[in-house]
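Structures given as structure tokens follow.
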Structure 1
Amino acid sequence: MTKETDFIADLRYYTAEQGGRSTPAFSGYRPHIKFPFSDMMTSGRQIFIGTKQVLPGERVVAEIAIISTAFFSGKLEIGLEFVFGEGPHVIGIGRIIEIINQDLLKK
């Protein structure tokens, strides 16, 4: 894990028919992330674990590093689902499976 990892998540990329990408995403990809408790979006770098790319319709586990960590302090928990996307398009859904940055952990 990189020192910047905030949490690890299970990600499911939507197919193009579901509104997702039509091309693969590569490790290091930075879509926006939106959590259900806020209208604020943040950027989240995805470092895929065990693979360098993911195709539309596939699942991957990834290390996620978000910006604006101060805003999300004390608000994340294991099992929390979120969406990620490009512009106005949601291209996938994620679920937190481990929180690395303990400042983000819901108290």
Structure 2
Amino acid sequence: MQRDAATFLETSEETGGERTLAELEIAPGGKVTPHYHLTYSERFKVLEGQLVVEIDGVRHELGAGDEAVAAPGSLHAWSNPGEERSVAHIELRPGSPGFEKALRVAYGRRYL
């Protein structure tokens, strides 16, 4: 059962391809397994709670106001190890309509 939620703040279409910006609400224990993107970077900025982001084997423990960037081709994963929800902005540069479609599918009804 998907306990996380995603809200697009700006889509690739809205920014002329410059970026995709989404807000994720991540439930305790929520995570994404290691993966990479070849054509865009992914920036994580924590607004609430905590988020662990691993980039190319380096663990970044992020709290509110902290951020980390996975460059194109970097193997990365993230998780919420806390007992409270985490809220983070995820920014892709350049924007990615394919990522946006995948997020809509993955989050289903929890996509806003």
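Values in this text are rule-based calculations from the coordinates and carry no lab data. Every value quoted in this text rests on a predicted model; they were computed, and no experiment measured them. Cβ atoms are built from the backbone, for glycine too; each structure is taken alone.
16, 53, 27, 4 is what came out when P(r) over Cα pairs in 10 Å bins from 0, in percent was calculated for one structure; which of 1, 2 is it?
That value comes from structure 1.
Given that volume of the Cα convex hull per residue in Å³, for residues 43-90 alone, derived from a single structure, equals 56, which label among 1, 2 identifies that structure?
2
One of 1, 2 was used to compute distance in nm of label points 7 Å out along Cα→Cβ at positions 51 and 99, and the result was 1.1. Which label is that?
The value was obtained from structure 2.
If helix-only ellipticity at 222 nm (-39500 (n - 2.57) for each DSSP H run of 4 or more, over all residues; to 500) is computed to be -3000, which of 1, 2 is the source?
Traced to structure 2.
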